[in-house]
Structure I
Amino acid sequence: MTLEEFRQALVAALERHFPQAEVMLAESRGVVLTGRATLDTDTFVAIYFSALTGKTSYALIRQERRWVGYDNYKFWHYHPLENADRHEPCSAPTPEEAIAELARVSKHL
């Protein structure tokens, strides 16, 4: 996926699932996108994507703690709400799938 394709998919997902969020995206070197969607004073979604390496991560952070997330460090895995330190193998989520899951969980925090 190119940086522009990822950006477009991510922005669409954030607008759909977190319409009230304050979204800040930054690109570096033309291949890395970092993002933060602030939901409230204690909660945000952190996003990282490298078009060069394919490294991708999504995390729902509240009170300086990751509650859930996805990333592909070594292999694609999910960090579940019950134990965010656990690594449950999964298929690579699309930005839509990852953001939808973080939105679903955020409603229960």
Structure II
Amino acid sequence: MNGQSLSIVLTLSACFLLMCRIDKMIHGVTKKTVFVQHAALAMGMFGSVILDFTAYAEWSNASMAIGVLSFFFFSIGRWRRGAPDGTTRPIELSNEDFIRVHGGHK
């Protein structure tokens, strides 16, 4: 399997995983920007694969980059002031857990 074939298989696999993730998002609970964010990433990746088979193959990497940058762009507002609500699961740490997180005994 050459590099281009491997790249295509991995990119299409990532597109499939993104579509599955979008499918599992609950409408009304998940913000619309999160749907758009994942769809933009999937479209950039899928466009990258499609472009590989056209006369514009040199634009394939640009399509992938646009998808990734779009993904980050749509998340700027949500992550600007820290982790958004619903993305963390705060729990109380035991002393042992706290020591492990803090870096051990000093």
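Any read-out appearing in this document is the output of simple, stated calculations on the displayed coordinates, not a laboratory observation. Only a predicted model underlies this, so the values are computations on that prediction, with no experimental measurement involved. Cβ atoms are built from the backbone, for glycine too; each structure is taken alone.
Work out the source of -22500 here, i.e. which of I, II gives that when helix-only ellipticity at 222 nm (-39500 (n - 2.57) for each DSSP H run of 4 or more, over all residues; to 500) is computed. It was calculated from structure II. Given a value of 3.2 for distance in nm of label points 7 Å out along Cα→Cβ at positions 42 and 74, calculated from one of I, II, which structure does it belong to? Label of the source structure: I. Of the structures labelled I, II, which one yields 0.99 when Cα Rg over 2.2 N^0.38 Å is computed from its coordinates? The value was obtained from structure I.
Starting from the value 11.0: which structure in I, II was mean count of other Cβ atoms within 10 Å over residues 2-9 calculated from?
II
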